[in-house]
Structures are given as C-alpha cells and as structure tokens.
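Take a look at these structures.
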Structure I
Amino acid sequence: MSRRRWYSHVGRHTLLLIAVAFSLLPVLWVVSASFNATQSMQFQKLIPPNPTLDNYKTLFTSPQYKYGLWLWNSVKISLITSTFVVALTALAAYSFSRFRFKGRRVGLFGLLLVQMFPQMLAIVALYVLLLTMGHFFPFAGMNTHTGLILIYLGGAMGFNTWLMKGYFDTIPRSLEESAKVDGATSFQAFTKILLPLVRPILATIFVLTFISIYSDFLIASVMLRTAEQQTIPVGLRVLISDQYGTRWALFSAGAVISALPFLVVFLVAQRSLVSGLTRGGVKE
C-alpha cells in the first residue's frame, strides 16, 4: 500500500470514527442520565457514581405518571396509521402508475404541491375541523385517537404516494399482462404479483411513517387534552413541566424506554429499507 493511499485510508476511518462518536455521545449521555440518582444534570457524568434503577421503576409504579398508557397510545396510533398509510398509498400509487385517466398529472402535482407546506401551518384549521367533527362524530373529534389518526393520514399520503409510484414505475408491465393472460383480474395481479415485488418500499413507508408519527409532539399536544389520551412525546413533557430541572433523570429513563419501539421496527424492516429508499427515484 502506497503512502498516499495509506493516508487516505486513515483519513476516511478517522472521519468515520468522529461521525460515530458524534452520533453516539448524546445517546450514551441520556442512558447514563437515566441511572442518575440525583435527578440533576448539573454534575452529570458519563458514568454516574451511584447508578440506580429507581427511575425506571418509578415510571411504571408511581400513580402520578401514566407512562405505560402513554407508551401504548403512541405505539397503537403509530401502528394503525402506518398500516392505513401503506394500504391507501399502495392503491393510490398503483392507480397513478398503471392507469391513464383525466386529471392524473394534475392530481400528482397537486399532491406534490400540498407537501411543500408543513402540516403545522394548518394546525389552526385542523383544530377547528376536529372541533366541528366532534359535534357530529364524537368518536373522531377533539381529544380522540381516531381524529388524530385521520390528521396523520392526510399529512402522510402525498409524499408517500410519489415515493411508491416511482417504485411501481420500475416494475415491467409485462408481469401484469402475463397474469391477465392467465385469467387474473387487475386487482389479483396487483395483490399477487406486484405487492410481493414492492415489499421493500412498503416496509420503507411503514418505517418512515411510524417514526414521524411516534415522535410527533406539536399536533398531538394540541389535539389531545387529557392525560389518558396523551402520547409519549406529550407525556414526557409532564416529567419536567411542573418542576423544571428537577426530574431530568426520570425524563431520561422515559426517553430510553420510548426508543425501544424504534429499534424493534428497524430490526424487523432493516433488510428492505435500503432497497426501498433507492429504487423509487425514476422520472415521471
């Protein structure tokens, strides 16, 4: 190995180690803080002098907090929304990719235009919408998980439809035509032939949607009012909002536990993520 190549090799690995350290240090600091017995970050060290598991026990045993319920609410809302987003997006993307109908291009660019504006810009309108819906459909109004899921569905459809539509465009139409020659309907060709082939993008959209919804704070904090309906991001605020700066160890323990669903979802779908993210970039 030449000296120039050796320097290049060392430089790349040095940058890689710096990037890994920069990413892992905050995580290690939060994990360390979750074992802190003093509940203060003033003298926090990477290795706490008197580590304890009391913070984790308090989250699930103290009647003052509803951490287990908050965790369940977040997982439930994220799973239901992600499942519906994948199902509806697959149908919409298949229609835009395979069928030619009046208003197709206008619809596609309309979805793209809507995604240019963050969902939080419409938070006042969404608040009024749920408030009005609650008078006619109480199960989907304010302070309900159904209403929150409907808001998330509307915000996730546009970008994901474009992403999945690009993936459908990479699959030859001859596969569906062969299935139709054998007697399959369009829906059967979609479910039996195409869906198994687009599994990577389905997993990618599911994971991206799950992460986005699971970590949302702003919309959930506005639409959910009672402690029994709150999600993890909103509930964790309770741990430090009453006495600011006195329960950071408890907050860190809650943050560590709330990260576990992320790890589970990534471990399950990791094989499909890379392929799903890289194969959808085709030209319309």
Structure II
Amino acid sequence: MLLLAANPYSGSGPNRRRVDAVVAALRALGAAPRVVWDAAERAAALADTATMAGCRAVIAAGGDGTVAQVINELPRGVPLAVLPLGNENLLARALGFTAEPLALARAVVACRTRTLDLGRASAGERSRLFAVMLGAGFDAAVVHRVAMWRTRGPALRRVRRTSYLRPIAACVLDYAYSPVRLAADDETAEGAHCVITNVASYALNVPLTPAATPEDGRLDWLMLQRPGLAALLSYCWTAYRGRHLHRPDVRAGQATRLRLTSATPTPVQLDGDPWGMTPVAVDILPRALTVIAPV
C-alpha cells in the first residue's frame, strides 16, 4: 500500500488535478495508492501501526510546510517521497523531486532510498523536527503574520507568493529587531537575524548556506548582525549574488547543538511555519529520515 497525503491549500496550482495525475501514473505501474486530503485523517493513518506496517512509502503532496507536518507524523524508516505543490518546495528541490507524474511514480515504485539528517527544535516540553531550516528574526515575524492571515475566517486560505507582500510591509514598519544570541557548539554569535539550515537554498532559491547538505551530520548556521531595513535589503542583494559570506557583518558556521536566546522573545519559524518564540534549543538527528531517491 502507498499513502498519498495531500494538502488542497498548498501553493496556487491545481492540486487535485496534479494528485490525480500521479495516482493514474502509479496505477498504470501496478501500484494502489490511498489518497488522504484531510489533515486529521492523515495524522490518524500515519499513527496507525497496522496501516504503516503495510505501507511501502508515503508521498507528501504539498509545500514545505505540508512535508514538515508529514515528517513529524511519519514513523521512522517509512520511505518518504514529495510531490511539490507549494510556492518554494525547498526540500523537493534539494532532493530532486519534480511535479512530473510519471517520474515520481517510477521513483516510488522502484523504491530506492537514502537517509537524511533532520533538525530538531525544542522549547520546554515541546519539540518539532525540521528538514529545511529554522529562522529567528524578521523572516519568522513575516511567517507568523502570514499564518495569522491564513487562518482568519471560516476556511483556511491559500498562500501565494503575493500573500507575503502585506505581512512584509507590516514587519518593515514595526519589527523591533531584538538582538538574537546564538551558542553553536563552541562558538557564539549575536545579530539581528539567524537562520539554521539543513539544505543549501532559502526562499526564491537564494543560496543562503551553500555548503549545507542534509547528509553530513551537521546543521549550518548564519547570523546577519546588522538591524534595520537598509541592512536587510543589502543582505538580500548580496545573498542573491552569492557574496554575503564575504561580508564582515555576517557570521556562519556548522554545529550539532545550538541554542538561540534573546532579551525580548523573538519569533521563530520552522520550514516556513510559525513555531513560537525564543529561547529554542536545536540539535541534529543524523540519518533520521528515509526518502525515495528520484530516478
């Protein structure tokens, strides 16, 4: 049995039509997928021992937030594939997954796998896994605002790239830039924005931490030290050009255990979803995720 866990609200494309195309391709190859659109039904299926015992693979159909939700519910060792339906699809891009139905179906049926590291964020009694990144600072404040807008009203709203424009403008006007302090193994750093990553690319395919790979047993971190809009625009421009790591006001490194603190609680986001405020502890779980290798 294959389980296809789909999110109808990811991105701006025709999600149901794309999922139907993958289902048709899988059936043409002799597979019998079960499609789940409801988040509660998905969580129940992934938590059911009998269901998972007979499951060859799970396909997460959605954006990075959907994939992160599935990863946090997925029993260890069950292979994961991704049908990218979101705006950025950073993990799918890093792993080589595309939305081409037959290619994905062939990869799932072949079921060649690899194992990847995951990050784990912890705050008090809470913990959550992430596959792409943790951000603390301006980007997380934007993510928190988008999430508030998305859940306002009788039904969940779909988030498009343009959905970020108003929250970004609001954060430009009122974000306080409370300094964030990072302890990363034996190093420390302080600045206005911090990102801890498991893959190389950030939103809009910017190579924020180009050395990051989810198979090296370490997390990459980046601290942008200067606050303010002018500095933020300058960081964005140099990062887009791949020159930000040469700046004197940028610190970067790798670590297996990290901790973020701030005098004033600072917003935190995981894989593009809001996750509370600082302080937060982070560690690496080597080879914690089994994924299908695209063919």
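Quick note: the coordinates plus some simple rules give every number you see, no bench work behind them. From a predicted model like this one, the values you see are computed outputs, not experimental measurements. Cβ atoms are built from the backbone, for glycine too; each structure is taken alone.
Here helix-only ellipticity at 222 nm (-39500 (n - 2.57) for each DSSP H run of 4 or more, over all residues; to 500) was calculated and came to -9000; which of the structures I, II was it taken from? If you can, show how the numbers build up before the last one.
Values: I: -22500; II: -9000.
Only structure II yields this read-out.
Assuming 4.6 is distance in nm of label points 7 Å out along Cα→Cβ at positions 40 and 208 as calculated from a single structure, say which of I, II it is.
I
Work out the source of 22.6 here, i.e. which of I, II gives that when mean projected area of the Cα convex hull in nm² is computed.
Source structure for this number: I.
Between structures I, II, where is relative contact order in percent (Cα under 8 Å, 6 or more apart) highest?
Numbers: I: 31; II: 23.
Largest one: structure I.
Quick check for you: by mean count of other Cβ atoms within 10 Å over residues 16-23, which of I, II is greatest?
II
Upon calculation of semi-axes √(5λ) of the Cα gyration tensor in Å, for residues 104-223 alone from the atomic coordinates, which of the structures I, II produces 35, 16, 14? Intermediate results must be reported in sequence, preceding the final value.
Working: I: 35, 16, 14; II: 27, 23, 14.
This figure was derived from I.
Kirkwood radius over Cα pairs in Å, for residues 24-159 alone was computed and gave 16.5; which structure, I, II, did it come from?
II
Can you spot which of I, II the value 4.7 was calculated from, given it is distance in nm of label points 7 Å out along Cα→Cβ at positions 32 and 152?
It was calculated from structure II.
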